[in-house]
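Listed next: structures, encoded as structure tokens.
What follows draws every value from the coordinates through simple rules; no lab data is involved. Just so it is clear, the model here is predicted, and its values are computed rather than measured. Cβ atoms are built from the backbone, for glycine too; each structure is taken alone.
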Structure P
Amino acid sequence: MGPLYPQELLNPEYNLLIGALIGIGFGFLLEASGFTNTRKLAGVFYGYDATVIKVFFTAALTALIGLFFMHYLGWIDITLTFYPKTFWIPTLIGGAIMGLGFVIGGFCPGTSLSAAASGKVDAMAFIVGVMLGIFGFIFTYDTLWESLRKSGNMGKVNIAQWIGIKEGLFIFLFTVIAIATFWIFQKWQDSWKQKMSEEDINDLGI
């Protein structure tokens, strides 16, 4: 579950159980926050709902600040955390495909599973599409995608290292950017609400 040490802090034998409990809690929070509603999820792309941006930035900030201070306090060894090498070309292309699928389908892979678990048929259809894409990629990887997958190799590097600044400064800058983004998207959402009827607002859940 992570590079926590000493060993007594997290017994590896309980990893699967802890992972399952975290997964159940995560799914519950997705449902409770309305993230299984396609209108709310797609709303960030149209400007009438800023919830997704707020949650994603808050999650990233929580992880950044939490890891930074846990490493400083000696609770974790952050050098033991795993992250893969960066291949910037397939990352950009994959991100664009992911975003397009998000707009069209109204889900991301995680929210689609939560929505399907709550009985939403459109989420089940979305998962079928995801699985078709996964297996299509696997079976055509050697002939179509291998060269693209390995292009733009930057090695193991994070954003702070890439732009040449300290991790603490990067976290501070990211926090400022997040707050500014919250404000901008909230203004955008408020402008949409002024143009919409009360029935539309209630229907979209914003």
Structure Q
Amino acid sequence: MRLILASSSPRRQQLLTEMGATFDIIKPDIDESQHAGEALLDHVQRLSREKAQAVVDQLNDDPTVVISADTIVVLAADTIGIDAEGELLGKPIDADDARAMLNRLRNRGHHVYTAFTVYKTGVTPQIITQYVGTKVIMRDYSDEEIDAYIASGDPFDKAGSYAIQNEDFHPVARIEGSYDNVVGFPVKEVRQALLDVGYPI
């Protein structure tokens, strides 16, 4: 049975490889805009489903499992959960945007939510969509460290403008929950979903 990762993220590719999976990559092309009035967790789950569907629509009838994921960083007013004041921090559009995000995150907590969809094609398709949240507390890094990190180019393809695994910047003081979830997707839950649709991993 073929496995397709509907993502070009090197981090998701690495996590899936470390799980022992052999897979192809097809990058989905969808509109990732948030709908008016759409709750943040509904938004990230919808995107993961739409990414999986976009890839499934390109396939023939051979049995295939598609896995897709989407990650959001949420800065919540109470730093405990998403509330009416929760703000979505996406990927930065430029260096100034990255600097502003990193300044806002500095020395405070936020949440990283990754939604994933496992879609098994066939006569009776099986679709599993879940999300996992991790609370992340950033350290009190300096302005100079922010500048050096931005100069490295690492923030520009990452929600919230940072990578938890970056060894030079090491922006995170501690987490509550899944580390892998912050990197790309929650490995434990993804593995179980693959098993649930009959993919041997």
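Data for the structure
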{"read-out": "Parent structure of the calculated result 55, 44, 38, given that Cα extents along the principal axes in Å is the read-out and P, Q the choices", "value": "P"}
{"read-out": "When relative contact order in percent (Cα under 8 Å, 6 or more apart) is computed for each of P, Q, the largest belongs to", "value": "P"}
{"read-out": "Computed -9000 for helix-only ellipticity at 222 nm (-39500 (n - 2.57) for each DSSP H run of 4 or more, over all residues; to 500) - originating structure among P, Q", "value": "Q"}
{"read-out": "Answer label among P, Q for the case where log10 I(q)/I(0) by the Debye sum over Cα atoms at q = 0.16, 0.23 Å⁻¹, for residues 36-99 alone, calculated from the coordinates, equals -0.82, -1.00", "value": "P"}
{"read-out": "Which of P, Q leads on distance in nm of label points 7 Å out along Cα→Cβ at positions 60 and 156, largest value", "value": "Q"}
{"read-out": "Identity of the structure behind 1.00 (criterion: FRET efficiency 1/(1 + (r/R0)^6) of positions 44 and 132 (r between Cβ atoms, R0 = 25 Å, to 0.05), calculated), options P, Q", "value": "Q"}
